[in-house]
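Following are the structures in question.
Every number in this text was worked out from the coordinates using simple rules, so none of it is lab data. These numbers come from a predicted model, not from an experiment. Cβ atoms are built from the backbone, for glycine too; each structure is taken alone.
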Structure 1
Amino acid sequence: MTSETITADAAGTWKLGDLTVNRLGLGAMRLTGSAAFHHGTPSDRQRSIAVLRKAIELGVDHIDTAAFYFSALRSANELINTALSPYPEDLVIAAKVGPFRDYSGEWGTSARPEDLRGHVEENLRQLGRDHLDLVYLRRMGQDSIAEHFGALAALREAGLIRHLGISGVQPHHLAEAQAIAPVVSVQNRYALDRPDELLRICGEQGIAYVPFYAVAGDAGERGATTSHDEEVLTIARAHGASPAQIRLAWTLHQGPHVLAIPGTGNPDHLVENVAAGAIRLTEDELARLNTAHAQAS
């Protein structure tokens with residue numbers, strides 16, 4: 001399929017609270033290099049900046065980032081600040097807190113509730129903003145998120161955060177958080193090979209569902225999977241698209257509340273990812289992909 005003139009609005013829109021975004025956004029993790037969480041090869045700085053600016057040109061108005069997205073020499077938040085500040089008025093920047101890395105890049109223990117203000121303020125400093133549009137509490141294995149989510153709710157009341165989300169959670173965590181403050185978005189790992197009950201629950205409640213690693217599959221942070229079912233390959237050929245584009249299109253077809261945030265540090269891949277929002281799968285194609293998805297569960 002041709003993709004040169006396709007923009008992010010081809011995927012349609014959804015509201016994160018009172019903020020309308022195109023359903024096809026950008027994940028910032030891979031802007032920092034081939035090993036965002038390790039001491040791998042840092043990204044080419046100007047190329048990463050070019051990706052961000054191209055994303056805005058293509059209508060991307062939702063960027064997902066975190067202060068712990070950094071590699072040797074590169075920080076996702078700093079790249080975003082450099083590339084896009086002063087920020088477009090319609091740009092929604094979402095950040096995550098909970099995980100913690102020290103200056104050397106090593107993972108520490110997860111944040112305590114009293115640490116979260118510092119984590120939010122670090123994102124604000126790096127991005128050069130006085131408030132964050134959306135902050136996710138990334139659950140780090142704890143059974144209850146009430147104390148941590150309550151700390152973020154207090155920061156929302158203080159004006160540092162506009163909207164709240166949760167990540168890496170199960171249905172009972174959503175109910176627990178909603179008893180404290182409104183939840184506008186859930187961000188969980190989800191792909192053709194990984195089902196999640198919260199997809200349905202969020203749809204029923206009008207909450208955005210934002211999958212991560214939708215293209216990566218089991219490859220995770222290493223990048224897009226190179227292992228594709230024959231159905232994916234066949235459907236990709238039928239559309240003149242890449243397997244990654246079909247995975248993204250299938251993700252967006254799971255409901256109007258589903259947002260995609262594929263990450264890349266490659267300008268060509270960015271254009272392809274945005275173009276995936278214009279792919280319309282047939283009922284037969286969806287049925288075949290859904291069968292593969294059901295078998296994975």
Structure 2
Amino acid sequence: MTAETITADASGTFGLGDLPVHRIGFGAMRLTGSAAFHLGTVSDRARSIAVLRRAVELGVNHIDTAAFYFSSLRSANELINTALAPYADDLVIATKVGPFRDYSGEWGTSSARPDQLRGHVEENLRQLGRDHLDLVYLRRMRQDSIAEHFGALAELREAGLVRHLGVSAIQPRHLTEALEIAPVVSVQNRYALDVPDPQAHELLRMCGERGIAFVPYFAVAGEGAERGAAGSRDDDEVIAVARAHGVSPAQIRTAWTLHQGPHVLAIPGTGNPDHLTENVAAAALRLSQEELERLNALHARAV
């Protein structure tokens with residue numbers, strides 16, 4: 001079996017609430033250019049549309065996006081709408097609200113207020129061409145409590161604008177807080193092989209016990225990801241395991257992520273069709289116990 005013939009179903013399936021998805025999905029942030037947001041080179045629109053269509057052809061049925069994923073000329077949501085509408089019945093599109101940017105690309109200095117979240121949800125609906133959103137994450141922006149913000153999203157869920165809710169960039173206590181308000185189907189936090197985040201381990205455990213999906217972001221990109229870096233320094237252990245399998249270090253990082261539990265999903269993103277094929281092919285990688293122990297030791301050293 002070659003990388004070109006491997007599809008996302010090799011990763012297995014997990015449910016975002018009542019919506020089953022393959023555990024290897026697609027992150028849309030880099031569709032707009034070579035790096036995050038206004039940094040780097042603007043993407044070729046036709047190429048980005050082709051990447052999205054190829055992702056679906058390869059069995060990807062979980063796409064992660066946001067209205068604030070836009071560069072000077074490109075909007076991830078608009079690209080998704082153009083490429084994939086009318087949407088397949090099994091395609092799940094997750095988006096997030098909380099952070100916001102003005103039309104010049106400048107970030108707001110704080111999170112959106114709870115009373116502004118409906119407008120943010122409606123903007124995602126408009127851009128995606130949907131009458132409801134499958135999954136909306138509340139991305140925490142340093143709030144001590146998320147109760148008021150999450151409660152506002154819970155009201156939109158009751159109104160039928162949102163099907164399922166998730167939380168992002170949280171601490172374990174915030175998951176407990178959210179679950180007291182409404183069901184949570186997914187947690188999206190920073191979690192990577194060589195990036196320290198001790199609280200992510202507790203969230204990983206809590207999600208597994210509760211049947212909640214855990215969806216790491218920047219699992220491949222490394223420390224500079226939020227500033228727009230395209231990659232990370234690869235440890236000798238990662239390189240050695242990659243060579244043993246004849247794959248790239250990025251594929252090993254994705255495979256390691258999927259090996260962290262059946263409830264763990266991966267959403268690697270790219271605007272490159274060759275990288276897309278590699279990302280999906282990582283779904284079929286099976287790491288040996290010895291390889292996992294070596295990589296887990298690397299992760300423990302990072303933490």
Structure 3
Amino acid sequence: MTSQTTTAAASGTWKLGDRTVNRIGFGAMRLTQHGEAFAADAVPRDRDQAIDVLRRAVELGVNHIDTAAFYSSPLRSANELINSALAPYPDDLVIITKVGPGRDPSGQWLPHATPAQLRGQVEENLRQLGRDHLDVVNLRIVGTDSIAERFGALAELREAGLIRHLGLSNVHPHHLAEAQTIAPVVCVQNMYGIGASHEQKEFLHTCGEQRIAFVPFYSIAGTGRTAGATTDDSMEVRTIARTRGVSAAQIRLAWTLHQGSHILAIPGTGDPAHLAQNVAAGSLRLSEDELAVLDALHYEAA
């Protein structure tokens with residue numbers, strides 16, 4: 001099966017709360033601009049191309065999209081692009097957004113919203129996406145402080161019907177335990193990929209044991225983070241990719257998906273060819289020998 005015909009269904013499915021999604025999804029962070037995400041000098045991405053990529057993603061079977069109101073540049077908003085490209089939304093499409101970071105009236109970046117500000121952020125996402133409720137809202141945090149007050153504010157919005165399910169982003173195990181005393185958590189979104197630490201791997205397994213989806217970000221970009229994929233893949237990754245006739249990025253995605261049936265990948269791109277490759281990675285089944293080689297890299301890098 002070629003990358004042109006492989007659909008996201010080949011990656012398998014997971015039940016996210018009461019919604020079933022294919023395990024290969026789409027991350028909207030890179031839709032708004034070329035270059036490093038959130039960089040002041042980044043070049044706005046062509047609007048028509050971004051809309052075409054979103055529509056093609058859905059055609060390829062992607063039925064969960066990760067976004068945020070703060071995924072924006074002076075000329076582009078990921079949420080607005082999603083609304084323009086996909087509304088009225090397919091019944092099976094799950095849109096996952098996140099709140100916490102934002103910008104003040106002057107445009108200054110703020111890493112933490114107060115509990116009172118979180119409602120405004122939820123309403124901003126609702127308005128931009130043209131929805132009367134949000135499928136999943138992740139509380140994105142920085143640091144190790146208690147999240148009880150902020151997560152509690154989102155739990156109240158869930159009770160009010162503005163949010164269907166809650167998740168967490170960029171968190172530690174104690175945050176998950178704390179949140180679960182307040183409301184159910186359907187997903188944890190953390191940085192993960194080849195080279196992740198032992199602690200991150202243990203957290204991934206904890207989520208699996210509790211039937212919580214683990215949603216890795218930067219699984220392709222790795223150390224490139226918001227700048228995107230790097231070209232410093234190890235010889236082992238490049239060798240496996242060459243043998244398979246695929247890209248190193250596809251091997252990275254496939255390895256990540258092999259870490260558990262509860263993994264939901266959200267690779268992002270504004271390039272139609274890369275989109276097809278990312279979706280096709282969901283059909284790659286790595287051998288035990290290949291996994292052993294990549295696992296060894298994982299532990300050596302941890």
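The maximum of distance in nm of label points 7 Å out along Cα→Cβ at positions 8 and 248 over structures 1, 2, 3, that is, the highest value, falls on 3. Looking at distance in nm of label points 7 Å out along Cα→Cβ at positions 16 and 192 over structures 1, 2, 3, structure 1 comes out largest.
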